[in-house]
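> Structures incoming, each one as structure tokens.
Please treat every number below as a calculation from the coordinates, not as lab data. It should be emphasised that the depicted structure is a prediction, and the values quoted were computed from it without experimental measurement. Cβ atoms are built from the backbone, for glycine too; each structure is taken alone.
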Structure I
Amino acid sequence: MFNEEYERLLKKSVEVAPDWLKKDVESIVSKEPHAGISYLISELHHTYTFSIRHILSASHLSSEWSQVSRERLNFIDNNIDVIAALYNEEKIH
């Protein structure tokens with residue numbers, strides 16, 4: 001029973017996953033179709049960790065990108081199972 005409930009919750013979570021995550025997963029998988037889930041997660045982290053985008057947004061006196069990237073990294077870290085399910089869906093299509 002627990003496994004069935006988990007599968008239902010995971011399916012629902014994938015349906016309501018943020019568009020930015022779906023687009024990022026699709027983009028990464030299309031560029032590296034033979035890469036595994038660990039590569040995908042690594043690329044997601046690389047996309048949203050401190051980078052030139054943070055510096056440029058700070059130079060324009062905007063902290064928006066910093067806040068967005070923190071929220072997205074938090075989402076990524078807390079939803080590995082959803083990312084894995086999105087990855088599996090992308091690999092099927």
Structure II
Amino acid sequence: MIGFARLLLIEGGLALLSYWALRFYVTSRKRESLENAWDRGEAGGAMEREAFIDVEMQDFKKSWLRRALWLVVLVPYLIVGALIYFVN
């Protein structure tokens with residue numbers, strides 16, 4: 001039982017580490033693409049650069065991609081649970 005608890009703790013730590021790394025990567029890529037869109041003139045020119053990026057990043061925080069990153073944490077636990085269920 002202690003070995004199983006250790007497995008869950010290690011799995012949780014690795015899942016959270018992976019989540020934060022992916023979140024940082026995806027957010028930085030989105031910000032870079034917004035900066036490039038502003039430089040190409042696709043923003044319409046109605047706002048300043050930082051205001052445009054801030055508004056779009058607020059929209060990104062509500063996007064499906066940002067929410068789907070939680071699957072990185074959830075799926076490993078589901079796999080372990082399914083393995084335990086089907087093996088027993």
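> Supply the structure label, taken from I, II, corresponding to percent of Cα pairs over 17 Å apart with the calculated value 61.
Numbers: I: 54; II: 61.
Going through each structure in turn, the value belongs to II.
> Please state which of the structures I, II yields -28500 when helix-only ellipticity at 222 nm (-39500 (n - 2.57) for each DSSP H run of 4 or more, over all residues; to 500) is computed from it. Before the final figure, lay out the partial values.
Details: I: -25500; II: -28500.
It traces back to II.
> Right, here's the next one. Can you say which of I, II returns 3.6 when distance in nm of label points 7 Å out along Cα→Cβ at positions 50 and 74 is computed? Each step should come with its number before you reach the end.
Numbers: I: 1.9; II: 3.6.
Only one of I, II returns 3.6 for distance in nm of label points 7 Å out along Cα→Cβ at positions 50 and 74, namely II.
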